[in-house]
Structure P
Amino acid sequence: MNTAEQILTGARVVTPGGVAQPGWVRVSGGTIAAVGDGAVGDRAGAERAVPRGPAIELSGSWLVPGFVDIHCHGGGGGSFTSLDPDQTQAAVGHHRAHGTTTMLASLVSAPIPELVKQITALTELTAEGLLAGVHLEGPFLSHARCGAHAPEALRAPERDDVRQLLEAGRGAVRMVTLAPELPGAQEAVRQLVDGGAIAAVGHTDADADQVLAAVDAGATVATHLFNGMRPLHHREPGPVGALLDDGRVDVELICDLVHLHPTIARIAATHAGADRTILVTDAISATGAGDGTYELGALPVTVVDGEPRLADGSLAGSTLTMDAAFRNLVRDCGLSVPAAVAATSTNPARRLGLTEVGEIRPGAAADLVVLDDDLVVQGVMRRGRWLADPR
């Protein structure tokens, strides 16, 4: 049921100020109108201005803000590289059902003209509100750490190439991942930031000094920390150590327990802290579509037991959804539910500069996820409308 005004009550509500146990949220239209603690109808709650009227009872549940995924290539059988709006709709719909109410569409490395076509198509869907923008994972990446990117598509960043990509997006290109050791990388970081995009460091064989030079130039995100990077070494911290230890950088973690061992995810999230950790899916079209053969850009990918890999055995994205990442961070990595909320909602929204999402507070968009005690999705609300109704 979708109504103009709804009162959600009885859940453990995770707010910027803490957890209301129990708490309530009043939704009016597509906006959160009020938030408080107490249960609708209880005597103590009346003293806390708990609203009266019909309520949706969520006792035993968690109520958290809608998830924000800044690194996702597709899902539900759909790929963001396809130029087919139906595939984009399928991908967004699949992830929304798992609680992701805001997302960037990530593109893999390709020739500049092909990327321009893909960006143009996704920019139209961004203007319609389906997407929050576009993330370019390449083509300015290291051959030595290319992962699931076609080597022939990789190139050093040139000013005109960066300009074409930004202009194609008309403001929709929100983040670009690049390797800081490439010729022209520092200039490209500055150009991206000046153009309103986030510069991210990833798929890199750089040493720590090269990474820090990129951060000094304005890079603020580590693309899937550890994966696609020179590994941490006790005499040369490389990109992992430099990015994890720099307070100016938010670190993406793929918390599917395949890309990262739970101990590594816990160490990284603990060191980065609650304000700098961002969970991402890096999901591909196979997400929710079962095992089989798929494509990621120009490369064939085989999915077995939910793990997508290239012919050489390298991981090629994931089949992760944000609700599973949230659950893994709490259940397997030992972090708290509020820390998981920060990593899946608040921090990515802040990094994108989206002030209307990422938190449960008055005035924010009514993007909400109902989780049961096992942190399994029971309901998803986007802009005040139930996509999956918890009743």
Structure Q
Amino acid sequence: MLGCVKHAEDFVITGGRIATPDRVLDAGWLAVSGGRISAIGTGTPPGGPDTAFVDVGGSLVVPGFVDTHCHGGGGASFSTVDADEIRTAVRAHRRHGTTTTLASLVSDPIDLLTEQISALRELVQEGELAGVHLEGPFISRARCGAHDPDTLREPDTRTVEKLLRAGHGAVRMVTLAPELHGGVKAVRQLAETGVVAAIGHTDGVAEQLVPAIDAGATVATHLFNGMRPLHHREPGPVGVLLDDERVTVELICDLVHLHPTVVRLAANHAGRGRTVLITDAMSATDAADGRYTLGRLEVDVHDGVATLDNGSLAGSTLTMDVAFRNLVKGAKLGVLDAVRATSGRPAELLRIADQTGALRPGLAADIVVLDDDLNPSRVLRKGEWVAEVGRATLST
């Protein structure tokens, strides 16, 4: 039985359908040694009398999920200076297969953001988080969504530098609206320092967006959401970002933010090389409905849908296992498309594909075992089984 091995340093997973980057290996096996994948194959697995075998009974075995846009979970938020609260949010998503998390912060006053970045930096250094994503405060007031408009500001070199310096390398991505004064210059500043510059919460038109991409912007923050919509005479952010081969597009695949047809159209156009699924999850994820906060704003969660008082969506209660399942069962894309969008491409985006993001010898043993309904039955992170693997509350 799978549950009989919880913390074994060396073992072999057998009887699984192993989702490698190129194909799914039926009746496959995967060997784990020292927290890493040591070998993958089909047929008779390696080992002797003393080898620990874990038979997964035909389950699908996929890489651990990599979430590049997440604000919290388990009743806890990343917009805090409390390390225990941060760990609670990380654990909530890890139970659902997210073995690598980029902690996202919503807009706040600069001094408070620097404190939050400093607190998150400690968990980055511990290896609990992959880094920090600043979703603001350099975003459009007209498209700010669930961001406090009083905290928004135009980017300037000193402020951008102050936020990056607070992270000591932990800030890995910054979302901004390029039409703001100093926006394109800030994109160039971020790109030159190795930080991913993302375009989002923008009301910009094509003529304002292309220069930002030319300056080094490479990500569309939750495409369609928080931006001027697509129009047949003015493509705006949706058209420009989706059509530019230099840009990776984030999709919130809860089938609430985006209709399944829209997900399918966007993912098919961008292809496996440019599609990333994200959660945009807030603190109510993997928790009960009720009243929560996202940054400085009050949020109501009913039937797993988070909204502001005005009815606007305020993040999600999505987990990456549900995003995976929704792409396959809701948007009708293939398993390898889902593997790539939830693991491989986001790992490349964060420049950690040499460490995780695929089932390949030499990479970390970050693994999710999915049952026939694509629900996680076990999660492995760096060679150790995660306890209390749970099922998300929002599914289709």
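Bear in mind these aren't lab numbers, they're just calculated from the coordinates by the rules spelled out. The structure displayed is predicted, hence computed values, not measured ones. Cβ atoms are built from the backbone, for glycine too; each structure is taken alone.
So if we calculate distance in nm of label points 7 Å out along Cα→Cβ at positions 102 and 374 for every structure here (P, Q), which label has the highest result? The maximum falls on structure P.
Quick check: 0.40 is what I get for FRET efficiency 1/(1 + (r/R0)^6) of positions 54 and 78 (r between Cβ atoms, R0 = 35 Å, to 0.05), calculated from one of P, Q. Which structure matches?
On the way: P: 0.40; Q: 0.60.
Here the read-out was taken from P.
Given a computed value of 0.40 for FRET efficiency 1/(1 + (r/R0)^6) of positions 14 and 278 (r between Cβ atoms, R0 = 30 Å, to 0.05), which structure among P, Q does it belong to? Source structure: Q.
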